[in-house]
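What follows is a set of structures for review.
What follows draws every value from the coordinates through simple rules; no lab data is involved. This structure is a prediction, so every number in the text was calculated from the model and none was measured. Cβ atoms are built from the backbone, for glycine too; each structure is taken alone.
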Structure 1
Amino acid sequence: MNAHPLSLFGLQGSRDLAEKVAARLEVPLAEHEERNFEDGEHKTRSLQSVRGHDVFVLHALYGDASQSGNDKLCRLLFFCGALKDAGAERVTAIAPYLCYARKDRRTKSNDPIITRYVAAMFEAVGIDRMIGLEVHNVVAFENAFRCPTWHIESAPLMAAHFAPLVRGERVVAVSPDAGGAKRAEQFRQALEQVTRDDVGSAYMEKYRSGGVVSGALLTGDVNGKVAVIVDDLISTGGTLVRAAEACRAAGATKVFAAAAHGLFVDGAKELFATPAIDGITVTNTVPAFRVSTEIAARRLTVIDASETIARAMAACHDAG
């Protein structure tokens, strides 16, 4: 058991999720101040002593109308540095949604590897550990950081949600591209464990170049089955629409889309309009602020990730 007191902070834009996590842990959310200056600069400071504490700071690094992903990244970095300066025994950054996680490798000559640069910035301010939830590429995430990392998978959470919806049906877990096959396989195994029924697997062919997506081959048997398309995040939703239409054309009886993070850029109009998808499920790592209340009520299910995050936090704290 860790002898150092636990403190949890939730920065602006992530406070609702942080409060849910704090309630799961049965600890009060630590108090802090965030101050904006006239020129756009800012500062964040703790309003209580953190000396000798095992400190966790939760901030989902998505862009919204008030702060870009870059703004939120800087606020998290600077606050973590301030906590170390204030004598925290250990500081763990929790990014339920980690910005720039998709840019983890070079796809063209002279491309930046931004995931690695972001990791270097976190290490420069002295964090001791990083926690992420369903990052785009787990291996790249772990290799980018030199400090310890903890990756939270969304598969058990999604499996628990879908199990009662598909019980008694023949089900197949579908990856919208070959690169996400491992994520879909994790969901497939988790769903099998919950339902005690066999779950199939399939994946879509996908190529992206210059922002243009191509490829239409669907590998795997979806005929007469419920297809659950599993991804890490939904941006515009175009990839999921392509996969859903391919599943329908191949004989799927129902098609659901599931992703940990719902960005829904520009409202993801095509995604919510397509009849090929029966329902869309995401977690609350990113609020669905870009989706109208009316559309969300008809087409979107948001499941709470706070218990999953709280369990990871408790395990990290207990590990010392």
Structure 2
Amino acid sequence: MKFSSLYFEVTHFCNQNCKHCYLDGGTHHKRAELNTEQIKDLLNRFKAQGGKFVTITGGEPFTRTDIFTILDYIENLDLSLYLATNCILLNEEKIYKLSQYKNLKLVHTSLLGSNEKEHQYISNHNSFTHILECLNLFYKYNINVNLQVTLAKDYICKMVEMADMFSKYQIKFTPIADIGIKQDRKLQEEIVLSPKNYYLFLKEYEKVKQKYGDKIEAHNLITYNELLEEINYYKDKKFYSLTNWCLVLRPNGDKSFSLDLNNKITFGSALDSIEIEEDNKLKKYINTLKEIDIDILGVAKNTTAVNYSYLQDIMLAKKQNYIE
């Protein structure tokens, strides 16, 4: 199999410890990372087999002391670069350096509330003001930004206020309706928007969309009809939803790929081969994703909308032993 897109988690170490992080990111992780030369080798092989697009993410990529060496290498390989960062370690010097990359297409960052207190409650870091300063610098240096706003249930009605706050910047704004939580029922009840209130999110989203149009990206809920359309579109495709052929590389060198990047399925070591064999395990995995889609469709039929990726992750975990 050949891949055009690479999603590279260069570290799971992070200087935030967000309540909702599916990787359980934070400074408590042991740093099991590929070294600079291993990353260069993987990038070379990705390019050689037809690769075009690279997303660098973590954890927090800028906790690596060699991050600009890695970004320079991507630039020299003439690969389109997408970069995810929480901005905490960025300053004007670094942002200016980023602006010099001709192949940097987009920076992804996030805010987790409409003010410092709300953001700190979710991220466990008082970085709200600093992120706003970075948004100003991205705008100053003409760097395209996608701002993902992950909304705890008490913040849903702040969506319009937040969009107004960011409207002056050259950014795309992505409201995230429902957030997956580490296995913590109390935390789920405390901050996660329940499906019965999705209608409220959708109502607020429509207000923002009408006001700002194309500046507002699609949210992460999906209706029954939308999901049915997706299933019908992909049903005859050999690799189902993998039309972008996205390869995911983990910090320890494991490789995987799926519709959702937080899956637990791994297809061997990327250090052995950048490609993934079309074996029975892969076929079983694809068929399992198709079965899960039908199950999620059944859930969606009797509700306003569903968080597809969250439900898929839960259902995939239940089928883990079967797939392996």
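For the read-out Rg and Dmax of the Cα atoms in Å, a value of 19.6, 52 was computed from one structure; give its label from 1, 2. Only structure 2 yields this read-out.
From which structure (1, 2) was Rg/Rh (Cα atoms, Kirkwood Rh), for residues 81-200 alone calculated, if the value obtained is 1.00? That value comes from structure 2. Looking at relative contact order in percent (Cα under 8 Å, 6 or more apart) over structures 1, 2, structure 2 comes out largest. One of 1, 2 was used to calculate distance in nm of label points 7 Å out along Cα→Cβ at positions 129 and 193, giving 2.9; which? Only structure 2 yields this read-out. Could you figure out which one of 1, 2 the value 1.7 for distance in nm of label points 7 Å out along Cα→Cβ at positions 41 and 121 was computed from? Value 1.7 for distance in nm of label points 7 Å out along Cα→Cβ at positions 41 and 121 corresponds to 1 out of 1, 2. Source structure of the calculated read-out (Cα Rg over 2.2 N^0.38 Å, for residues 145-184 alone, 1.30) within 1, 2: 2.
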